[in-house]
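Take a look at the structures below.
Laboratory data are not the source of any read-out in this text; all were calculated from the coordinates shown. All values reported here derive from a predicted model rather than from experimental measurement. Cβ atoms are built from the backbone, for glycine too; each structure is taken alone.
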Structure I
Amino acid sequence: MAPKAVAEVVVDLDPEAYETQNVHAIYDKIASHFSSTRYKPWPIVTKFLSELPDGWIGLDSGTGNGKYLPLDRQGKIWMIGLDRSINLLKNAQQAGGKAREVILGNALHHCWRGHAFDYAISIATIHHLANPQRRMLAVQCLLRAVSPKHGRILIYVWAIEQDELSKRIIPQGECKEVGSGKDVIVPWVLSKETSPQGTNSPEGEEKQVYGRYYHMFAKGELGRLVTEAATGLNLIIGAADGQVPSSEGVEIVQDSWERSNYYVELRRWSIP
């Protein structure tokens, strides 16, 4: 399949309204087709989940069709899926052929008591938020969701730097600000066999194309976002070693690029 060109855009509406129109409404329309193409877990996410201690309870913020929910190591860990799309959650409810715990909600809202989880993942979600403040708030929600003593977090976002296997062509040219990434609309071509209502499209009918909003992250941008989010919560950035008593912080364990994505792995800590 030839790579699809994406169009650079300016978010000129209220960001929440813009996301409703260009993210949430689109995913509800393409949910069935989208889910049929999203079934293979990414290796680094699989590795992260495989290394968690038995008995840990986690959050998949932006679970989509729930493809990571079955990676519970036969019940040795447990995960709740959160998503804004009701139609994607209908798939997530039975991810892996088993009943799953899922919640309809927003990644920017606190749907549970603070620090209720041992770990959290946010895979290809934060890049759908339409301004830096909302992206920072999403990271803060993750930091608040996990244990301050041992919580672990993995975040993935799309990168401007796409590899040779990418299905996307990113607009060339300088970013508005150094290291600020690009706001783009990425086309989704709906399978001609499936309409938004799940019925067959008439033979010969032109395929429907839906545009989804993404913020494509620049090199270093995700790490800076995490630092700003943690600083806003009065958390120390860095390892726990050598820190003073009565302090809390977050260590950036990994900050890297993999297959057209940037990702960070975080570890919360606190010293009595």
Structure II
Amino acid sequence: MKLPIITIILTIASISSYAQAKDTLFFKIDKQYTISPTITPNLSNRTYTEYVKVARQQKLQTKTNGYIYFVGNGHLTKGLKPRKILSIKEYIENRKFYCDGNHNKIIDKWKLKDSLTDKFVIFFVNGDEFIQPRHLQYQSYYPIRQDEKIINNPIKDTLYFKLDNSYLYESEYYPGEYITKDSSGSSYGTFFLKKIVTKQEETDNTIQISDFEEFVHNSRFYDKSKTQKLQDQNLSDFLSNYVLFLVKNTPTKNEYIKVYPSFAIE
């Protein structure tokens, strides 16, 4: 027996819709942690000084390195009956969403995207109204501008990479800058590591020194099937969450070059 074509199409559409269905999470509004122009109007009118003052108060209250910023989709929903309303601060501020490491409390925005914003339908509960965000991101308090200084997050894990002078090497034209074979070039913008200071110490076999090429090629920022294989800016943003050293091996001592990640478009 042959099914009508329209029945087959509807069946396929139903299966596709079911496969794409997402579970729903409901979060309560936390005035110190969930910041939104949908809840608090005229946020964009604050001066930088006002923003710093409010952010300092929020940070003292939440004891976190950042907060959730969201913008509603323009519609207020009523009549929903959530079984459970969660604290988004408690949901996010656990090690599941932190950058890999033992010490930092820095939210990995890519983990957040994979395991929250792309995975669930989200509503914020405001009284008897439900706000579905069209834009949601984790906003770090860092870097903080203080007078003429820039203060970065002081608590970071440290990564060590071998300076192999093959995949990762010092620029011929810009001494103290280290580039990779996969850097995308001036038209797309280039990832590089900038030297801060160099020190020599006796070889420490307890330090895990990783291969930078292997690290990059196994990351989400590299796709060999694409013309622009490396997402230079995203790699730079990700590595900014760590203290970085390049290691030159010698028989008795190692040379440790402290660097920071950068991205530039020429």
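If volume of the Cα convex hull per residue in Å³ is calculated from each of I, II, which structure is the one that comes out at 137?
On the way: I: 137; II: 237.
Source structure for this number: I.
Of the structures labelled I, II, one was used to calculate mean count of other Cβ atoms within 10 Å over residues 26-33, giving 17.0. Name it.
Numbers: I: 20.0; II: 17.0.
Computed on structure II.
From which structure (I, II) was P(r) over Cα pairs in 5 Å bins from 0, in percent, for residues 66-113 alone calculated, if the value obtained is 5, 23, 30, 21, 15, 6?
I
Given that FRET efficiency 1/(1 + (r/R0)^6) of positions 98 and 162 (r between Cβ atoms, R0 = 25 Å, to 0.05), derived from a single structure, equals 0.15, which label among I, II identifies that structure?
Values: I: 0.15; II: 0.45.
Traced to structure I.
Supply the structure label, taken from I, II, corresponding to distance in nm of label points 7 Å out along Cα→Cβ at positions 34 and 242 with the calculated value 3.4. Let's see the in-between values first.
On the way: I: 4.4; II: 3.4.
This figure was derived from II.
Where is percent of Cα pairs over 20 Å apart, for residues 42-169 alone largest, in which of I, II?
On the way: I: 44; II: 59.
That would be structure II.
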